[in-house]
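The next part holds the structures, each set out as structure tokens.
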Structure P
């Protein structure tokens, strides 16, 4: 059937319109395509040329700079030092063994180091950097940099590493950092990605561990472009991390150095505390060790030397060690009895040299006895029988409560490792621990700081500070964080009669300054700096034998606690010398020297010492000078 001309014309018009629309769309698409091609071929030519050469983008974390640690006067005691190192990215290295073999021709690597590196790289993600060698010389780093084209996946870097310039002095206070272990990761529910970086270091002990997160800071990141061989072409973007917080401790590095030197080769500990605000000015534990050994990766031989030493250099004896406090505990018993109202300071008891209970004799250290003694005389001469009498009257519950009030049997909140709680025993405590009833003999032993009673040198310093100040002062180790002062706590008065405290302080004064005082030989004669204290000798064996007749590890512990000046107390000191023998002969002279160093802020004049002690002090100072010279040489070598 033939179409009408009118219909044909209408059809042609429709086709023409469709053609124009399609043509327009195709023209627009062609224009867009041409524009995009121009953009890619001209404006983005360099970028696509690099991609054509098989370049690729990599992201990596930038470890933040660890916060610094300073002493109370701003002296650095934990710093970050610049080191040169070589890192490897396993997935870029190809044949790891072959690459490391080439690297060994440039820098020294032992078979053990290579085997260890290969094992650890197999266990970690292949895209993470691994430090294959650090603490290189500039010459070694330069040689690696020149040869990087032949060392796929290898990069020379400049980094930071922890360093402790005071060497042994702060090992037990600050602690040290070390590589993150699987055990460390297992203790953290959601680990920071930084912790998964091979060989990343975190605080392992001491302040470094307890303040790990603030000291660590926050990671940064960078975006880099590398070519097919792994060579870095350029850094595309970098976001710096946040450095860790800087800590200022309450310790005085010069006083700490003196304390460590004065303790010398003894197995001992000493704590110095400011009784007005709780600042811990020195926390010594001897012998000590160089924490830098652990930062760098301690050798098996060095570690064995530390662990096999019978003086236990790795243990923080000041806060972790607990000892029977011996007669230094007698102030606790005296205050407990007076506060319970069962005795007055002037009341006397007769000491024949022993106290007999149920057919068993509890001896006084002076077998011939002290005769009639009151509170002051009992402290001055350290009469045991007097305290046996108080224990029977006051009871162990009152004694235990007073011990805790004075800081014994309490774990103090200081950022050090394994801070001990000690033991202030009670009837309930013994029933839970041993499933045995409390007996009178237990009370008598506890009254003179023996039996179940245990205290750390830190706790003894707190006890002396609270007795001296009459406040419930708490120990403080961190003074400020990034310049923000940390609070002082415990300034409220102790719930103890001021009269009772005054009478105990007078007895402690007599211990050091009276003619019959057990520590008279260690008194301070400088005007306005008179010291009050208490000696202690705690037994470590049940059979009474002279110390010189038994091996070192079976000898008595020597203890001494003190505060000064007597009329206006500022500082408290506690000293424990393991298996040192008598507190008056061994611990008291050490405490006196430390107290004088604290009071004067440096070496005191010889006139501050009793004339009878000056020759020994001169010899001691000569030995300390020798130690300082040796330490300086060791620091220079490090």
Structure Q
């Protein structure tokens, strides 16, 4: 009964989305206060319907209701409760229901928190958000219904992909979806501004919190996905330029550019057309990522579906949504004036250079991801685009981007003196060069990109520290600290966080690895550590059987740790996974993966990686997200700009 209730609630939510779109857009066009207010009520009711539908599907998973086809295909009775819950979005149909629910939640957030927005802008944003949702409602209800029944009901389910039965993958998709769908809201703000023919500092102030929230969730989602790939797949790496990894990186790059571009609109009333276009592009790449994951055009451990029909639907949806947005942009962007003038060497100029480099980096990743698929689709052969391509194209773009990023906050608006900026950064430059020199000596030369990366990371960190010190310089630093805007403090922390991550990425270039076939009692060495395989024993898990090794790690003859890598064998569905063991001290990881047993010798393959500074990658990402959260807590961003209220008697509904 709950399953049918969830299905009907989803249909009702789709009807309410249509009403929200119609009343919001028509009401804003007619300046009808009642209709504009109704769009907000419809947004709240639509969200309630989505939550009921999502709750009904989750109940079916938790109770192992295998009469629901989606539950039968992706769960079984012996699965731990956590993975029964997270199995709701560990498949195509459930993940799309999560997508719609998050879209509805963002719409409800605008309805509840947008009381200070102009009524027509809020109504148009809500209407456009619902209009986008309608395409996804049609997609789910027509091609990907998560509530389809099976008759008769099977006794047991097939089970969830064992690779997805992991805490990292339990929370990675919701975070990414919050980021993806957050770009849909900035997209709606951009189109609403085009419809109103008004992009100004007030509009930028309204857009920035949603762009920032989207960026935070994308940062956390990408970092968590990278961490999962690092410890779960047993390949020893943290990023593989997989098409699905790129699918999340591309909207992150666009959202980063949008954040910085919106600052110029807010502060200087410039870059209006470019900022609106970035908002469109960011959501376009979010939908493109959805297509890549679900179309069957790629093979990846992340992919949810291999159904070209459903992929074609998303591709059509992408064409309609983005094509319509670009058409509106072409018709209306010319009415947006260019704003104030500024010199090339200025804060505006630095932010423009930041945007150009991010845009070119985005195009680089886009070409590297889509070019092999295009060639294969045209029957022109198979090409693999991997790490060498990105090292030759993407990384050279990041170096000037980082150099400018450290200096940007110190550059005045309108016009600046290059010499004075460099003088203010002289201490940061000396410290960064010293760190790079130490790294070069420690690595005994090694890959030249490693010390260059160390320099860039330290340059960002010390540059951010210089910015903070400058802001606090004066007769009363404590008073200046208390008056420091949270958005400025958050930017300092986020820039430093990126520097930390860059240092971690650079350290990984010094990675060492070794693989040996060992029987219990035998040892191997790597990077000054001796590892002894003590034993391998069977272990019974809740829904798997494992072979677990015990490895003693010694340094200078002293035991410093014990690691227990294992291999798990699942029955539903049949699959063997590698469970790595990672021993870290914050400055390096010792990473162990257990391989197969040789039937003749009884030896087990043990692969060991020595990964310097790798923990800094995810630590830096957390610091970046923290900086974003501090910025989001800035009162100016939370309240936005109140609309002007005439002193005379007001007509209609107040915003």
*If distance in nm of label points 7 Å out along Cα→Cβ at positions 104 and 408 is computed and equals 3.7, the structure in P, Q*: Q
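Assuming 24.1 is mean count of other Cβ atoms within 10 Å over residues 96-103 as calculated from a single structure, say which of P, Q it is. Mind dumping the intermediate values first?
Numbers: P: 15.9; Q: 24.1.
Matching structure: Q.
Here helix-only ellipticity at 222 nm (-39500 (n - 2.57) for each DSSP H run of 4 or more, over all residues; to 500) was calculated and came to -21500; which of the structures P, Q was it taken from? Please report the intermediate quantities before stating the final value.
Details: P: -11000; Q: -21500.
The correct label is Q.
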*asked:* For Kirkwood radius over Cα pairs in Å, for residues 240-311 alone, which structure out of P, Q has the highest calculated value?
replied: P
*A value of 185 was computed for volume of the Cα convex hull per residue in Å³; which of P, Q is the source structure?*
Q
*Supply the structure label, taken from P, Q, corresponding to mean count of other Cβ atoms within 10 Å over residues 208-215 with the calculated value 19.9.*
P
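Readers should treat all values here as calculations from the given coordinates under stated rules, not as data from a laboratory. This is a predicted model, so every value here is computed, not measured. Cβ atoms are built from the backbone, for glycine too; each structure is taken alone.
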